[in-house]
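No lab work stands behind these numbers, since they all come straight from the coordinates. All of these numbers come straight from a predicted model, not from anything done at the bench. Cβ atoms are built from the backbone, for glycine too; each structure is taken alone.
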Structure 1
Amino acid sequence: MDLDHLPVGASKREAVQNMFDRIAPRYDLLNRLLTFGMDQLWRRRSLSILGVDASDTVVDIACGTGDFADLARKRGAQVVGIDFAFEMLLGARRRKIDAGFAQGDALNLPLPDRCATAVTCGFALRNFVSLDPVFQEMARVLRPGGRIALLEVYEPTHPLLRALHCLHFKKLVPLVGGLLSDRTAYRYLPKSVAYLPPDEQLFASLKQAGFKEVRRKKFFFGAAQLLTGVLE
């Protein structure tokens, strides 16, 4: 992967898929180390804000090794996890999470219309080839009134916090990730923030896909964000 020129289109899809297959064996370990365990706290808070319970059927897009799926199952929900990286799905199955898992592309989910009441997605928006069709697919599989919880990285606005965040995300993440897993992958992950559209465009895309009450909640002084919305 040429990190001086981030891939787009089909090249991006292939590069990202291969990357996540490579880093799958130590993905969970590095997530816990690099976020000091807060990634799981943010997922729990996201599900609480969404109000996920035993009445829900949750589709977890880009499910990885099943963190969101596992936590949603513990709240009693029925869960289907979708990811296009096969090695990530193997990791989820090794954890023996009581959920369904399938390989698939977020731009064309292998699921019927209106099959879910909630959709979750953890730290993957910047890895999709295009966001508009992903949001439209989320709307397609949700029933009217269905909810979304989309976790993603963000950047603090306070200058000191932004500088500390930059040091951690752009220096520590590639260093530790390179030592324990895949150097190229963990150099790519901070750079991939460039794929995220401006806030106004991101909110407009969600609204155009049919979501109302679109809101952002920041975690850890703005280092992460949660986007929520309700399908009209």
Structure 2
Amino acid sequence: MLLDTSYRVEIPGGIELEAQVVGPVPRFLAFAIDFMIRGVMLLVAGIASIPFGELGTGFWLIFWFFIEWFYPVLFEVFWRGQTPGKKVLGISVVQDDLTPISFGASLVRNLLRTVDFLPFFYLFGLITMVSNERFQRLGDLAAGTLVISIRETAKPAAVTDISPLAPPTTLSRTEQTALVDFLQRSQQLSRPRQEELASILDEITHSGSETRVEQLHRIGAWFLGVR
């Protein structure tokens, strides 16, 4: 079982796409930001409708309906899967094949927020999210969507300060590439995930030591030409 939140999907042509799925905490913070924005919009509209009496109240109720149900849909469809709250948190809604979210899928996932809210304060949605490895609430499962991180990818690890180490045995070109890739992607991986991958490569490096991650970094630097 993977120790990180990587999600991979293969598209036609044998190309593999990878993304990081987002858990409940960033999604809750994004929702809180959007909730405050909607609240301010409704407050301003309410104050503006006061002089119009009952007519103003009717327009305010219509405005509330559209804000409540179509605020997230319109932003997700026309703003690359992001509401303002999601944009602040660096997350986005996509289809489960990592393509942009469609209008129909966005509508379904947001209409089902009512069910996710049950019995109170999105408890059912939270239970659903933590019960599956993609952190999908019921609306996501029904619409075939998931929430991913779109923050800038971490830059490759600097290798100038790493002491190179020659490999203990002759490695194939594929194995050499794997070690270089491991070094360059290390800043994008959690320490437990690095340890997990390093243990898989023990058969190549014949390491088996507690410093296997650092040893792989040093071998990767050697293949990059650091001397």
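A few notes on this one:
- Calculating mean projected area of the Cα convex hull in nm² for structures 1, 2 picks out 2 as the one with the greatest value.
- The greatest value of distance in nm of label points 7 Å out along Cα→Cβ at positions 86 and 118 among structures 1, 2 is that of 1.
- When FRET efficiency 1/(1 + (r/R0)^6) of positions 102 and 174 (r between Cβ atoms, R0 = 30 Å, to 0.05) is calculated for each of structures 1, 2, structure 1 comes out greatest.
- Computing helix-only ellipticity at 222 nm (-39500 (n - 2.57) for each DSSP H run of 4 or more, over all residues; to 500) across structures 1, 2 gives -16500 for structure 2.
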